[in-house]
Structure formats: C-alpha cells, structure tokens
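Colleague: Just below sit the structures, each encoded as structure tokens.
Throughout, read-outs are computed from the coordinates displayed, never taken from laboratory work. If you're wondering where the values come from, they're calculated on a predicted model, not measured in any experiment. Cβ atoms are built from the backbone, for glycine too; each structure is taken alone.
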Structure I
Amino acid sequence: MIALMASAMMILIVSAASPIRSENATKLPGNLSTIYQGEFIEITGLTPNSSVLFYKTDDEGSIFVIYANETGYARREVSADVAPAGSYNMTYYIGSPPGTKKSAHITIVKPKLKIKIVDEKGKEITSTTIGQPIYINTSEVQLPAEDYVEIKHKNPYGHVHIIAEVSVLELSNYEINTTNWDVGEHSIWIETVPELSYGLDMKADPCAITILYKNYIDTGQSPNPYPSIFGTHNGTIVPANDITASKIFVYPCVGTGGHAEYVRIWGNGVDAHAIWNGYGGEDWNILHFNRTFTLEAGKEYNFTIKTGSYPQIFHEEVLETLDGSIVRCEEFVDANGKRHKWIPAFKIYA
C-alpha cells in the first residue's frame, strides 16, 4: 500500500523638481552646483544690472554670460550650444553697485535619456509573451533623481498613451504590466516633464518590444498540492494559443522528487511521447519529447502522464491554466489502484 503524502510596505516620497533651477546669489553655488544642459536657471539677489560669467576651467576662452536686470534677477536656458559639458568657474556680484565680486565652481552635465527594456532578471529583451512583466533599465539615464518623466507606450495600431508619470528615482526597474496588450510590435520610451524637470525638454529613442502569444501551457503550482501520490493521469488539453512544444516539466511537492516518468500527447495530427531518464543532472524532472510539435489553439488533444514520487496535484476535474488553456481529467488511477478526478501540476513548453 502506497501512502498519500499530506501535508511592510515602504512608501517613497519624492519632491518634484521645479520649472527653473533657482538660487539666491548669497548662497551660490547651492542648487546650481550641478546644471544639466537644457535646464533653465535663475539667480536672485545679484547686483542690479551686473553680469554672471561662466568660464570653462579647461578652456578660458569658452564663456557664457547671464545678465541681471535692474532688480538683480538673472534667468537663462543653459543650452548645449552656449555651455559645453564640463567644469566652470562662475563670477558674479552681490550688493549695491558696483557690488562685491564673488566666485563659485559649478559643473555642467550633458543629460542622457536612453532606456532599455529588460525582463525580471535584468536581461535586455526585444520580445516577450502576453502577461509577462517588463521593466525599464536606467543604467544609461543621466538626469537629476528629482526630475519627472512620462513613460509612453505605442501599441501595434499606432495608439499612444501614458503608462505613468514618475520621478527618475522611481523609474529604475519600473514594472510594466503587459496583461492586456495586443500581440505585435510595441514601442516604449520616456519624455521629461519640463514643468517638473527644471524646464528640461527631452525625449528618449523608442525601444521596440514584440508581444507574442504565450508559447506554453502552464498550470502553475498547486495552492494545495496535498494529498499527493503517483499514478497515471489521463485527460485532454485545449490550448488557448498556438504553442510549439518539446519539453514537459512536472512540479514536485516541496522536498520531494516528484516527476513525470512517461508522457504522451496525441490527437489532431500530433503524437509525441517523452520518457524520464532518472534523477541524474540538474534538469532531472524535465522530460524531452521525441519530436517538436505544435498544439493549435482551440483544438483538443489527449494526454497520458505517469508520475513518480510526489508531484503537486490539483484536486479538481477541470482546470484553467495560467495561459488560459483548459485541462480536463478523464481519470487518475493512483499507485493503490484508486480512481480520482485529479490533475498534476505541469508545464509544456519549447
């Protein structure tokens, strides 16, 4: 007689940048210690009608100027045309005319707005299946952490919408849900929000990502895998999508060697089988079919799965899989000869 085996969220608060990078002349360089090309800066408290001069430290002939008005206020866009990236010495005047000369050191940085689309492991990808999350890699983004960007998406039909508006700090590894996306080529890119990014107005080149039908049939793990026992499962599968398959994996109960020993899938022109090769190697519970085959969406296929040890079990007759396929148990005969309407937890894939 064979025995049945029974068995704080962190809230991140980010202050949005303003339309202009601002500082009072008495506190320079302060908020102007690092300036990104394309930003707007303003300085208050300067000597009226004076000039603020920026000298590039490795090229004294490279100068750009900001002029203060009669109230001591100066404003300018720091564009790449007038301010190449690098280190600068800044001279300015404070107090009543003629004013007291002051100096400060600043850095001007060339902003970068290049993203990559990656999977949950951080690997760059150009395609995935419907429902799989994708993430934004910001390793090549060079912007202030407090700046804000819009994540934009264009679907295969040309419709553009905003997925989210987030800070650069929150953008890193931002998860995008593709559950309701259409099959086909999509584009993802980011754009700065000028009014929340010191006036910086930039758009990244789009990243193309192709969404495919789910190329697998996966029951997922059983939420209640016990009681478990090995035996022979017979039933049918109706795929939700066309899939190409060459392997099958049976989910074992934790701490056991649950596996499939023999699998056959047949019907509608398909007849493939797989035989277990024992516990040797890292993929001991993955069986390889004798041929690669295609299961077509909406067609019914028969299966026989003979299991060993303690596989995870769904104790139900009909199951909708994670990919939307339907698995039906005709009969499960366990190692003791008892009959059930149970389905093993498995994944069929290429």
Structure II
Amino acid sequence: MVILPWGETDLHGSHPPETIVPMTHRHRSDLHEVDILGHPYLSETIELPDDEEGEVVATLVWRRTEVTERATGAVLHLHGFSDYFFQTPAADYWTERGYDFYALDLRKYGRSLRPHHTPNFVTDLRHYFEEIDAAMAKVRDRDGHTHVIVTAHSTGGLIAALWADARKPGLAGMVLNSPWLDLHGSFLLRTAGTAAIDQVGARRPYLAIPRNVSGLYAQSLHKDHRGEWEFNLDWKPIDSWPVYAGWLRAVRRGHAKVHRGIDVGAPVLVLTSGASSFPREWDESVDRHDIVLDVEQIRKWAHKLGDHVTVSRVEGALHDVTLSAEPVRTRVFDQFSRWLDAYVREPSREPDNSGDNRQ
C-alpha cells in the first residue's frame, strides 16, 4: 500500500492518482494569444493524441527578435522537471542577439497541465519527441527558420539530447544548462537501485517513490521566499512534484542510452555550476551551488553527447544557471556568446526582406 502525498491510498501503484491541479490560467485553443508572461510573448496549444489519462497537449511560447528585420535564426528551449518556461533572461539574451525565441512546455507541465493529468508523468521519454517534432515543424516549416539552436535545462537536457540523436534534425548547435545525465546518489543506488526501478516501474508505473525534498532550491528562486523570480507555484511547487516509478524508469533508460554514447549532430555547450552542495537547511551554499544535481556527474558524461562538446564551469551559478544572481548571470551569457562566436556559424544579420514567414 502506498500513501500518496495528497492523502489518498493507491493499493497497487498501477493506476493514475486522482490529482486535482489548481489552474490559475484559462487555457484556450486559439492559434495563438498573448502568453501569461505578457507582451511580447505569444503562445499556442499543440494538440496531441490522447493517452490513458485523456486529453494531452503541449504549449509553444514564442517571442520575436526586434533587433533585425529578419531573425538570425531560432532557438527552441525545453524546461526541466517540476518546471515550465518563465526564464525570461534567456529569452532576452537570444532575442537581443537576433534570434526568434521559442519555448515548449511539454505535456503535463506548466501551461500544458490539465486537472486530469498526473503532473510531469510519462513512461517513455520518447513520448516527448512528438511535441518537439511538432514545435520544430512550426519553427522551420511555418516560420521559415533554417538555422536552429536547441537549448534545454536539467531533465529537458536529457530529453533534447535523446531527441536530437534519434531525429538527426541538423541543428546549428545545442546549449544544455545543467543537463540531467545520471542519478545522484550512491553507486548501489545507481546500479542495484536502477535494476529494481526498471522492474517496478514496468509493473507499477504510478507507484510513488519516497524522497525527501527540502524545498530550498525553489525557495532560492521565488521572489516570495529568498529569490528574485516570479513563477506559478501551482506549476512549479516549492516541494516539487511526486516522482513515480514509471517516470524514473524512463529517465534511467534515457541515462543508460546516453552513457553508451549518442550523437546530437551539432556542437554542444554544457554549462554547470562550479560545484554541487546538498544542504538540508538554508545556508550560504544554496545561493552559489547546484543543490539539485551532481555537477561532477554531468561533466563525466557530457562527452557522450557527441563529437564536439564544450563543458563550461560557472563559479557561483545555480542549478538553472540562467537564473543565477548577478554578476554570475552575466558570466553565464558571456559563456554563451564566446561559444557561439567560436563554434556556431551564424547567418548574416543583414536585413533581408525575401519572404519572412514569421507571424
């Protein structure tokens, strides 16, 4: 018997929990509308096939560059676990460089979360390829972009890398911000524990995995706690979302594929904090370390992503390096620029009025 976090009992862990998700924004099915972030962000719903829980959607958010008449290219961003797109400093950086910026809220996350969903849940990371494909079709086929960079954070970094390896989409580059490439914990947990999860996750995918979440990371970000950012706590809770066996099985299978070696087919920049720390109570390390993932594991496996991988350590950065406090945040984007200048061949930024299809 499993006692779920919302007080209900799942005798087998094999069925979706009856989750009630507070929804503070009314979703619409219009082609596009002003996003919850306000102008200049727009968003649209991507309809996906139903799954065992019912209706499934993803949400594409975008912002056009105003630096040039025709964008240099496009960036498509994927968020992490217990996350959604609100990281506007990243959008500021890319649009100021001349890129149109797109961000995808994956199924059952953020803007794409519905009351009948088990938040953040899938049993196979390849399920996400469907909405990434759909978003990329809008970026390329509808909006006319041929020069595309994918950026991703944490679990999104794992998903993006696996997608690029499978699809070979001809990206101009990939920027991974603290990608989740291995399970934090002991050797026994990563080996015997993973074998157990593989079996349990197949039989009882909705079994909640016990874990002790301090809430310190979300507190370090949110402006009503100890941070500087505003985000929807219904979509990114302070204490995170429950982790289920089927989802963790999918993640560990993704890790194993990366560890065997993949090829995203483009230059990759991997950024991490200078070090990790795992405090149980608030202390000064929270504001200048990755307190979610082990950065040494990220560096260990980064070279398995492809033939051309640059790893950059940013001292004092948070887990999401783009949300670090100044002056660290500026150093993060300086790393972006140096890498782009060195390894990504950007199209001319000269104005070009020959058939811009952007809406």
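Colleague: For which of I, II does P(r) over Cα pairs in 5 Å bins from 0, in percent, for residues 112-263 alone, calculated from the coordinates, equal 2, 8, 15, 16, 13, 11, 9, 8, 7, 6, 3, 2, 1, 0?
Modeller: Traced to structure I.
Colleague: 64, 43, 41 is what came out when Cα extents along the principal axes in Å was calculated for one structure; which of I, II is it?
Modeller: II
Colleague: Between I, II, which one scores greatest on FRET efficiency 1/(1 + (r/R0)^6) of positions 32 and 248 (r between Cβ atoms, R0 = 35 Å, to 0.05)?
Modeller: Comparing I, II, the top value of FRET efficiency 1/(1 + (r/R0)^6) of positions 32 and 248 (r between Cβ atoms, R0 = 35 Å, to 0.05) belongs to II.
Colleague: From which structure (I, II) was helix-only ellipticity at 222 nm (-39500 (n - 2.57) for each DSSP H run of 4 or more, over all residues; to 500) calculated, if the value obtained is 0?
Modeller: Label of the source structure: I.
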